[in-house]
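What follows is calculated from the coordinates using simple rules that are stated; it is not laboratory data. Since this is a predicted model, take the numbers as computed values, not measurements. Cβ atoms are built from the backbone, for glycine too; each structure is taken alone.
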Structure P
Amino acid sequence: MPEKASPTSLKIPALSGTATVARVNNPIFIADLHLTGRKKKTLLAFWWFLRSRALQYDELFILGDFFEYWIGDDASKPAEPIARWLRAYAARGKRVYLMQGNRDFLLGEDFARHCGGTLLKPQVVIETPKTRILLSHGDEWCTLDTDYQAFRARMRDPEFQREGLAMSVAERIEYAKKARAASLENKTQKTAQMMDVVAEAFVADCRKYGVDQVIHGHTHRAAVHRADGCTRTVIPDWDMQGKGPRHRGWVELNSCGLPQIVLTDRWV
């Protein structure tokens, strides 16, 4: 992004968020909703989710790509209805946590607070009554895709973000459009294996944090994978638009305190 002289009062998202989460009791995990005004059916499904299923839980974790794109908290007006829904949910005594993904890496603390929630660091370990779990968006473990990892490092570089947030909103929108077009073009040249999580990469972080359970999103491939004594549970993505098979889902903890996937094509 080109530099601009105009300053921004926003805290740089790459330098934001917390890695400390108070013990959780009854959490639910979602990711990859890719919300936008053009996906009205998916928006409606999320609104209904907050008013129904999510009320059965005490903590809601949104692990990245909540939005289709995010160009800064100072341009969050189109997302105001979503912020209002989350504030209403939090007002019921629920805890809300948001994590940046690869689409909404500029999501910051200001918007998280506006939603009644807390912004998380890219990797966070939570403690439940029965286990410890590492949470992430998951894209850092797709290490076979070296082009993407270089792109990810650049997008999450604090100085790059500072320069980007100094641009006008119109300039950021134009930049995001070009970056998205380039990303779609690059994907056509990559295999599914190249864009998936590498077992050694997530196992290394399990060892680092002393956990054997991981929950993440990003890949849109809801499944449970095991490697070297570690288990990663992939959160389902959401798409209720009807162009393909409509679907949504989440991860919850079973009676043993272990993550399990729930998939549905229903609104309720």
Structure Q
Amino acid sequence: MPTYRLLIEYEGTKFAGWQVQASGRTVQGVLLDTLRTITGERGLDLQGAGRTDAGVHALGQVASLRCRAPLNSGTLFHALERELPADLAVLDVRPAAKGFHARHDAVARAYRYQIATRRSAFGKRTSWWVEDALDEAAMREGARRFVGRHDFRAFAKRAGEAESTLVEVEGIEVAAAPSCVLLRFVASHFLWNQVRRMVGALVTVGRGEAPAADVSRWLAGKAPAPPLAAPAAGLFLEAVRYPDEPWSLPALGPVGLPARS
């Protein structure tokens, strides 16, 4: 079956997540409906690299599309540009190896989280407004303690559903920008709700409600992790890495949040 690779961007506010559900508007569902209309095929297989939750956005979601008949990538791209709703865009369509699977073949994912440090009329959909002053140095120290191979059971909403709660976190960045604090998380995969719980923990540290050293205690199960989970609005699936491909991430900057010092 011909296979194609799609690079996808979406504003997740009005989506009930990526994955098709019995009810609710989903990214996968809207894409499949549009692709069926364009191609005339009903048996399309579309798989995403990240099963983002309701309200979560994507700057660089990757999907694999398998179909019966060969497609012209350029023609399909322009048709999707015309037909997709305003909060969903396909940025690139290209042929892929026959066995390519967007989720199974991925070796790393990068997520970005955006914390607004001021109230913004434009930022509610794309950030979490934290009124308290945040100690960025303490947050960086807390983030450093998350890096490495750890059992993230305490930071998963439904840890029992995963085969393993061990996750290798490659790196975490904490960067300051006008009106916001930005965080980037890179790992092979993440447990459900893990990134949002990690952000909540780092905000707890940044507020001075816990020392950065407590991150190690939370991971080890020596103390209960903060129950705070950051809202979905500030979370973006930023990029997906595949074997033998160049991997570079841009400098962190605000998305959908006007910069103002």
Structure R
Amino acid sequence: MELVEDKFVLGMKVNVTDYEHASDLILSWAQQGLSKYVCVATVNNVMESYDSKVFQKVTNEADLVTPDGMPIVWALRWLGHRGATRVYGPDLTPIVFKKAATEGVPVGFYGSSPQVLDLLVKQAQKLNPTLKVAYAFSPPFRPLSPAEDEQVISAINESGAKILFIGLNTPKQDFWMAAHRPKVHAVMVGVGAAFDFIAGSKRQAPRWMMKVGLEWLFRLATEPRRLWKRYFKHNPRFILFFLMQMLGTKRFKETIGTEGAQ
């Protein structure tokens, strides 16, 4: 399978894809035994990328970047892809589970707490009894030493997992995936809060809020202390800067790392 066209939103690459294409692409790479990484893009990703050339490079060098948030979908439509649709991490993940189970592709999980990880594995196998979970690890809340990291890489590769779901926060999970390609012999898919949502440890926004782009408001209401800076800093800037991009009053070159400020 081939990638579809990509666009650049404030200098960050986003692929125009859908659930069927993205999940088939991930399965195809996994069956070939390739080391790849997949990012899911929200407004937070775009603005983190805008603010950091280093993070922009990490995202733009990803093998697939899906439009995870509705504002990103709307941006793609404004950029000419009228049929652009959302590819939301917590919805993409169970789709990949189902296809991996059908095709006999082993999966693994890296991230979150031991309690959430245990619930996630049980739920994944409850939904897909033939799904083979070859690896699950909850890393400590600190950087791993080089020796520890090598142990993790060896454990993942020896497990036989061909799709590795990463449940860390952005930009941490994106940096982790970039640093571990091609060391990890699997397709790494950074799905963030999907671990908590699928495990049932956190509530998702109602579907109507997702469709109208108000999911951020629901998440802010449920986790105000953790998320208020992200949303109040990034959301207004995203609207302003994307408007400037569309009006042509500010240049956002479609190349790696040309538009972020350190």
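Comparing P, Q, R, where is Kirkwood radius over Cα pairs in Å, for residues 79-118 alone highest?
Q
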Original post:
Thinking only about distance in nm of label points 7 Å out along Cα→Cβ at positions 63 and 231, which of P, Q, R has the largest value?
Top reply: R
Subject >> Source structure (of P, Q, R) for FRET efficiency 1/(1 + (r/R0)^6) of positions 127 and 175 (r between Cβ atoms, R0 = 35 Å, to 0.05), computed value 0.70 >> reply: R
Original post:
For which of P, Q, R does helix-only ellipticity at 222 nm (-39500 (n - 2.57) for each DSSP H run of 4 or more, over all residues; to 500), calculated from the coordinates, equal -15500?
Top reply: R
Subject >> Test item: percent of Cα pairs over 23 Å apart, for residues 55-150 alone calculated as 47, pick one of P, Q, R >> reply: R
